Structure I
Amino acid sequence: METAAFDPFPSLAHQLQFRFARLFPLAVFAACALWLGAQTHPRHAPPPANGLLRIYSIDVEGGQATLFVAPSGQSLLVDTGWPGNDARDAIRIAAAMHDAHILRIDHVLITHYHDDHVGGITNLVHRVRVGDFYDHGENREDSDVTRKNYAAYLDAIKGHPRHIVHPGDTIPIPGLNIVVLAADGNHIRQVPGITPEPNAYCGAEPKWTEDTSENARSVGILVRFGQFSFLDLGDLTGAKEVALVCPTNPIGTVDLFLVSHHGMNLSNSRALVDAIRPRVAIMNNGAHKGGSPEAWERVHQIPGLQDLWQLHTAEDADAAHNSPADLIANPAGTPDAGHCLKVEALANGNFSVINSRTGQAKQYPRK
């Protein structure tokens, strides 16, 4: 990972672990929405924040692009957003890289082959230096769109190492434990270090329709950094979610949950969301994609949930099924603004979510 050497005697501000608003003022967070020289790479990068795992939920308007940057400076990007749009999503990914002080992405994981997850791959590799790629294997959906997307993906990653992942595999980033929970329609039985527990929510779960699309083949991962944990299941749909956590839950509880499938009601089964009991959830919805009232309500009612953050106001839902304005990166009336949500986590389980639109941080100390 190419980063400048960091100061071995960090300032007092860096040692005050939860004063994130001072460390990252609004002017810095505007990077989530601005062109920051994505077509060229800076000669030098400032040092990364000391001891923090940074997670960027990048606004790709209802798709997914989630960037993880470990304290070591090594990085993982999960999905690449949409194609087209004058390379908008690759530009926003590059802006998050700039904010994280990294010059390349070490690992790229593609959860599945729908436009809003893999479509930005060609623009990304043309603008950003990348290392290894990870995916679930060949396209499984019988559609011209996914066949085209898969062919474009294979073409874009020529010359890069490619890894086909299976449940139980790991993605190697020093300081992080990243385990594959689901891939290609299969799921893990036990996560190392976690004892599966009977899931009391399975008995009341209605039967979900089997899904033959690429969504059901999504790669899902659990990211652990010391006592902090983050769950991302891509667009995994209800029947596969239930199979993963019933009759026993191999995941345990998590600190932060990326709401599955952009908050669509095809996903986010109660057997899943109530069993994992996140302290906080982030929904990477668009203004008119995801954020369905049914899924929003299931997530919002998770026992013990402190906050549900959204990338956009769900404009097709009512006010009762949207979070307060300060928990939304892009409110109604701000089309294509590109504001992101940034997470900064410590190994002791404390973390903060920062809204790039306001520059304000909310802290979630482990109790």
Structure II
Amino acid sequence: MLGKGTLLFSLLPALMVSPPVSDAQTTVEKATLAGGCFWCMVHPFEKLDGVLEVKAGYTGGHTENPAYGDVVSGETGHVEAVQIIFDPSRTTYSEILDLFWRQIDPTDSGGQFVDRGPQYATAVFYHSESQKQTALKSRDHLDRSGTYDKPVVTQIRAFSGFYEAEAYHQDYHKKNPMGYGQYRSGSGRDLYLTRIWKGKTEKNRSTPQRKAYRKQSEGELRKILTPLQYRVTRENGTEEPFNNAYWNQKERGIYVDVVSGEVLFSSLDKYDSKTGWPSFTKPLAPENIVLKEDQKLFSTRTEVRSRHADSHLGHVFEDGPPPTGRRYCMNSAALRFVPEKDLVKEGYGEYVKAF
């Protein structure tokens, strides 16, 4: 799976889902829903009153006992899904569907967010005729609501069997909260859901917001930065030309603030200025760049700082190449490079499309 593969270390055999535990006084029902990456579809439903259990797994295909590697190949016909065991006396199937629509992009027929392919398609797998009719009405209501500018394409399909995913996939948000948070944000899911549902009433809303940058104390910075990084970012220092990490770097990726991680520049805008420092024609995220007048060295220059961390980055000059004519001359010590292959894993998935 794009965006998740580098976080996985082994593939374990898949298991058929076990029947829910119930007693004579409790009648339980199942809801089986596909919403792309099943990591992101577990915890929203766990918070819903009346939900007894949520399992990640595979459904809808033609292969028995599929493993994760089989499913992500796209050749089994299975999709990643969750199966929800719930008490209908405490929550209804309609309420579960309402929450489901608020976790996905139901207009995308090619996958979900950064994960592409039929194995990430959205679908509702009904367990009864009653569920089928409820799902069809719910989808049609959403389609007519005007929430989206494209038609809702989520399929309503008959349930045919569910295979539990490997153990390391279950409750991934609890086992690896940092990786989970980075994946959710980096995949583009959270950004999309916030844009679509902002200002709308949402029962049991569970979509986490993008984490704000936290400005760290000077004491903290002295502990986490090297002496050179501290001298450059906090004391407006300058590193040696031709003797720094990124002056001759050619790998594809983005450059972020070494202190805060805020996005600054892209390798696509980097060029060899022959000065010995990494140089760019423009910033990737102009909103994270602050320009200040600098009158040191007996001349007036334009200093470049980061907005959130207030790190000294370098200077910008008007002697760059087309199309901007600018040269953002940066200190490698103020930057951290994130390779293209690691963008999703590190929470920068929204920039994948740039490459």
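Read-outs throughout are calculated quantities, based only on the coordinates presented, and are distinct from any laboratory measurement. Predicted model, so just to flag it, every value in this text is computed and none were measured. Cβ atoms are built from the backbone, for glycine too; each structure is taken alone.
Some observations on this one:
- Which entry (I, II) yields the derived value 15, 51, 31, 3 for P(r) over Cα pairs in 10 Å bins from 0, in percent, for residues 180-291 alone: I
- When Cα extents along the principal axes in Å, for residues 164-219 alone is computed for each of I, II, the one that comes out at 40, 29, 14 is I.
- Each of I, II could give FRET efficiency 1/(1 + (r/R0)^6) of positions 84 and 308 (r between Cβ atoms, R0 = 30 Å, to 0.05), but the derived value 0.20 comes from II.
- Mean count of other Cβ atoms within 10 Å over residues 52-59 - highest-scoring structure of I, II: I
- Here Cα extents along the principal axes in Å was derived from just one of the structures I, II, and that gives 84, 42, 40; the source is II.
- With log10 I(q)/I(0) by the Debye sum over Cα atoms at q = 0.29 Å⁻¹, for residues 132-195 alone derived as -1.10, matching label from I, II: II
- Which of I, II leads on distance in nm of label points 7 Å out along Cα→Cβ at positions 140 and 244, largest value: II
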